[in-house]
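Every read-out reported here was derived from the displayed coordinates using simple, explicitly stated rules and does not represent laboratory data. What you are looking at is a predicted structure, and each value in this text was computed from that prediction instead of being measured. Cβ atoms are built from the backbone, for glycine too; each structure is taken alone.
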Structure 1
Amino acid sequence: MESASDLLQRELPQVLYIRGTSEASVSPERVSASLMHLWPNFAQQMMAACDSLDLSGQVSLTDSSEGELYAVANELGLTGRIQKNLCDPVAKALSVTDFSFIRFGDIQTVERSSGLSDIVTLRLRNISPTESETSLIAAGELKTFWTLKLGQFPVNSELFYRRNLEPHIGQLISYMRVNYLKYGFLSTYKSTVFVRRTGDYRFELSLPIDMEATRPSVRQCLTGFCILASTDTNYPERDDFDPRPLRQCAFPFGQASTRPLSMYRTQEGTPTVEASGIPSLNITPQTILYGDGGVSQSSVNCIRLISGVPQKKAVFEVEWKGVRAIAKCWSKELHESFTIESAVYERFYQRRPEGYDVFASVLEFGEITCSSLFPAGNILVITLVEGEKLSDVWEGLTIPEKNRVRDQCRKAVSILRTIPIYCSDAGKHNVLYSTASRRVTMIDLESTGVCTQEEIQGLDGPELLAIFGDVVMREPMIGG
């Protein structure tokens, strides 16, 4: 046995991580970084909340002396470690205090809850509650620390650098909004940020709390956070609340249309037309037909699924007019993401029809009209670029190769600024590198926003910061 106080003061156990998934979990939700502010005196408030409790009560030992024995490599596995090493210890410590009604759980445990938040903080009315006797007091969203370096983007950094927080904090806040909550937290296990909504368009964020932090430890922070949330839970929005200002610069080229974009093709994308005037399409069970206004005008034949979930969002290697290409498909619910990325590639083509060597080139995009693989939504067809994800090959590159990759990524960022946009989902997982040709290609451009006038000249962030880190992005790497 040990005291609840001793349990909360300890840092989190080191997670056993060997090699993880390279696909980042990124939401189409956005909240502008300009609406994020520092939560004043956060650490002092959390310590004061903990000091107000009698934590002398004894609880069973939680942290194993052998350390972590379960290896994690994806978000589901990491979620289990956060539940075991962060949520359970806090709930256990609170169980011997006047706040024993606080628990953590799945969002589906709460009646009339909405959204798919990874973890929620609950208020229980008795030890064995029914569904109607359980209520939400805070939402939690989890990301993998190897795809989101949360500690690199403190809320008190320059606006441009914290743009990387927009989709992740935006996803958390969307869960807070739909459940009328004032509090939420975002955690990668290694770093945790706590969020408090203090106005319609104002969100206060703590600095990232490291897993090894003390006074307050991340467990102490979550404990104090739960106490605050349990006494001041809800943030009801006005009936006339307009959510559009939350996003501000989310749409690169004007407000996204609610209608599918018209069929678009580059000059090379002219289809073969039969005497009847109807395009000749080679249809197989692997075909995706697409066009405009419900009329099929072109097609691709899928060779393999590269990533994603068919019928929601997927990336295929395809055959397009006799050549290999890449097709990205979005469901109707993700139309906004399609609109943004297709508009970015269209703008590239308008500025430089021959394309850029650090980006793929657009071939066609339109509305999916018929497919058993992806029945409805929108499709973007771009050129196939050889290479592996930088996250998979980075450690094996030489210093000169790493410097060249960084220079090419800086070139890609400079091209983005000419539009002018920034990418808030940059990372090694969204860069391809070919060891044969040494070509560097930035991919996945659906998470973009409009640069302010001051940001147009900024090439270091947020993309290079997310890809290479603070030191690597500023100075040439040296070594053998």
Structure 2
Amino acid sequence: MMSKQSMDSRMEEAKISLDALVPKNHLVRKIDKSLSFDFIYPIVESTYSTIGRPSVDPVVLVKLVFIQYLFGIRSMRQTIKEVETNLAYRWFLGLSLIDKVPHFSTFGKNYARRFRETDLFEQIFIVILEQAVDARFIHEEILYMDSTHIKANANKRIFTREMAHKEAILYQKQLEEEINEARIAEGKRPFGSIIRQEVVERKISVADPESGYYVKTEREKQFAYSAHTVCDENGFVLDVMITPGNLHDSRMLVPQIERVKSRGFSFYGVAADAAYKTPWNTKYLIDQKLRPIFPYTRPKGNKERFKKKDFDYDSHYNWYLCPNDQTLQFRTTTRDGYKKYVSKSFICETCPLLKNCTESQKHQKEIHRHIWEDYLDEAEHLRHTAYNREKYKKRKETIERVFADAKEKHGMRYTKYRGLEKNQVHTMLVFAAMNLKKLATWQWKHMSSYLLLYKNRQKYQSTLLVKRKLMLLSTVCSKRKLAVFFAILFDVDEFHPFLFY
């Protein structure tokens, strides 16, 4: 039978609490149970005046931001519209059905006037991590590191060209010292100042000058930012740093590990892709007693010619052996920190493998070995272990999944703001929301499991207590008499004696 819904119920009045209308397993309930936002008050207290009209509660403002990022809402204006009609959001903010929702511009004004000069958002990120640590959800064994590009809010065809000095690498001074030490040990004159200020041409966006021109392929060119991210084995984001999109990933390994260590975390190893596999990064990790977990890197060049791996290095004699069992002797250490090994031309001229070895007009094969390549060899040795293979495979379940969720569910494919500072805050809030969501969900599941376990245990203990009492009574009279007694007591036809066993 077809029925028709009456529209008269629209005007019906009912006496009911807002709490009763919010589902018991709604995400906002889980978050409210797992995290108290009262820590915000002392952080922002100094930015508020002691006189004047009452302001909007800063906790309400921060919760509005989390509603926006947790549920992937595009803007604060749209978030306010959602709060006006969503009962769960009102419950989370502590607003009744008739309370007025703050204007969408309120947060923007408070951010510009109060929050911008504070570390409020970083403190929020850290507090959520501390809660995860207290709940023992952070797995301090392997650190997973990678970066993802976020397309900037800028037209890739509108830019200016500027000449700029190339940034000096972090380890330049240490590299210079070790190069000169090696040359002195060789009996050669050390180099002077090796640090060179290279000038390069760069494309600068007119709309967003702080973004970087990123070239992935000939077809994929854009202005972008890079979100350099670190997470643990459970997918909790431990740190994020925003840089221009044209900054190479390898330059961010050391700064990010230092930031993670400054927050009190300690790990056994670091898993990263081939972009981080450099001599300096590997040396840093091994010196810091961190296990490098890197992938196999395919050698570049002509496939028909011998690769560097086809030549065996002998550390005792400090030479290379070629596939024809001839030696490549050490020649010198270059300014870039590479040791040069050269074959003997009169031997190579008559070598049957010459065409597969080199195209040099002098019939000489040259191999360059970095002064820190021993660390790369150690990392390559560890790569073959079962432990490294197992842990590296988990990148797709950890850091790659973090990026996928951030882009698919939280709108991180494109930037909403311009400039490094705003994008740093935005990205940190996205990952803070993701951490909070995971923390609240996991705690809720654990609480439900503990509650079920407690109920089952109470039921088991009650049954056990009854059986023990019956067994005690059975010691003073026969089981058959007890069965008759309990049958009369409970008004049943028969009480089985097996209950007393």
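Before moving on, here are some points about what is shown:
- Among 1, 2, structure where distance in nm of label points 7 Å out along Cα→Cβ at positions 26 and 186 as derived comes to 7.1: 2
- Which entry (1, 2) yields the derived value -7000 for helix-only ellipticity at 222 nm (-39500 (n - 2.57) for each DSSP H run of 4 or more, over all residues; to 500): 1
- Parent structure of the calculated result 168, given that volume of the Cα convex hull per residue in Å³ is the read-out and 1, 2 the choices: 1
- When distance in nm of label points 7 Å out along Cα→Cβ at positions 122 and 330 is calculated for each of structures 1, 2, structure 2 comes out greatest.
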